[in-house]
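Following this line, the structures themselves.
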Structure I
Amino acid sequence: MALRTAADRVVLDTVSVTGDQDTLELDAAGKKPGRVRVTNSEIVGNVDFVFGGATAVIDRSVLTLKKRWDGSSGGCVTAPSTAAGRKGFLITRSTIDGAVAPGGFALGRPWHAGGDASLDPQTTVSHSTLGKPVSAAPWSDMGGFSWKDDRFAEYGNTGPGAGAEGPDRPYLTKAQAAGQEIDDWLGDWTPAGS
C-alpha cells in the first residue's frame, strides 16, 4: 500500500500514488463516512488498486493501469467495501487507461471484507474516458460475492473502453445519474477550492 486515508473530509489534490496491488486505501472513519476528494491526481496500479470503505470522489484524475510484476496484463481498478446506507466510490471526469493488453481490466469488484455480507460495495464511473484495457464486461465477482448484488454502474463514459449498456454493463438512467453527482457524495461538506 502506498497511501491510506482513515479520516473524514480528506482532500488529496495534485498527488501521484504509485503501486501494484492495493495502492490507495480510502477507508471509512469509524461511524463517520470517511469522505475523501481526490482531484487532479494520478493513481497507478493493477489489482484492486483503489480500495476501502470510504465515501470517495476521484475527479479530474488519471488512473493508470500497469502490468503485474511478472509482465502479465489484467486486474481490477476498484474494490470498495462500502457500508450499507453509505456512498462508495465515484470516479468522474477522469481517464482510466494504460500501456497494457486490451480488455483485461475490470472497473471494480465487491470487497466484502472478512466475508461481511452486510456490506454494500459501490463504484460508479461517470463522464470519464475509458481506454482499450477496460473489459467489455467491466465488473467482476470477488470472494464468493457477485457484483450484481451490489452497486456498480456507469454513466456518460467515452473512449474505446466504453461499451454499450447490457446485462454485464449496467448504466444509470438520467434520473439516477442526477442523484450521483459530486455534491451527492460529499453531502454537507464543500472542500476548500471546490
Structure II
Amino acid sequence: MTHNEFRVAGLRSRHDPWFSLGVAQAPWLAYLGVGADPLSPEELRQALMVFFMEFNHRANPSVLGRSTWSAEERRGAEIFRDRCEGCHQARLVTDRVASRVPFDEWERLVMTARGPIVWARDTYEKTGVVPYVHESGTRVPSLRRLYKKRPYFTNGSAADLEDVLRRAGFSGGLFLHGGAADDTGKLDSASRTALLAFLDLL
C-alpha cells in the first residue's frame, strides 16, 4: 500500500517513487527533528505508516459533550434504519458483515468522539446517479464524517444533504438517489428534517 501511495502521489513529477529526502531538499523537515542525514526510502514509507496508524480525525462537533439523541435525531435514526441502512449498513468494518451493529447500539456508538460505525458495505448499487463507475453501479460509500464530504454523489451533483434528500425516492421496492420518475415514494418534509438531524451526527 505504501509503495502505491508514493507511486501515485509522485506520478506527474516524473521522478522515481523510490527516493531519499533530507533538509537540503525540504528545509521544513528540520522542524520535525530530521537531522543532517537524509531519510531513506524505507524510512519515508515507515513514517507514512506511522502517520496512518496514529492519525485521528477531529471528532464530529455535533456529538461533543453529548451522550443521547434528541427526539428528532431518534426519529431520523428510525427512518434511516428503515429506509437507508440496507445499503449504508451500520458496520464497524465495511467488508465484514459480522461487524454490523444492531439498532439499539447505534446511539451509544454514534455519540462517541470516535464514531466507529462506517455506514457502508462492500457492494455496488444502481441508485440513479449516473454515470455509473462500474457495470454493477457505484460502490456504496461510507457516511462516516458525512459533514466533511460535500458535494455529494460520485458526480458531485448534490451540493448539500438537503439536496440529497429532496432528490431521493422509492420506486418498485428500490431506493433511488437519483430520484423516482414522479413524487411517489418521496420523503416528506418532516422525514427529511429528521433524517438531516440524524445524518448530522455521523
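Since every read-out is calculated from the coordinates, none of them should be taken as a lab result. Model, not experiment: these values are computed from the prediction. Cβ atoms are built from the backbone, for glycine too; each structure is taken alone.
Identify the structure, out of I, II, from whose coordinates distance in nm of label points 7 Å out along Cα→Cβ at positions 24 and 120 was calculated to give 4.1. Of the structures listed, the value fits II. Looking across I, II, the calculation of mean count of other Cβ atoms within 10 Å over residues 72-79 that yields 22.8 traces back to I. Each of the structures I, II was assessed by Cα Rg over 2.2 N^0.38 Å; the largest value belongs to II. So if we calculate mean projected area of the Cα convex hull in nm², for residues 32-135 alone for every structure here (I, II), which label has the highest result? Greatest value across I, II: structure II.
Each of I, II could give helix-only ellipticity at 222 nm (-39500 (n - 2.57) for each DSSP H run of 4 or more, over all residues; to 500), but the derived value -9000 comes from II.
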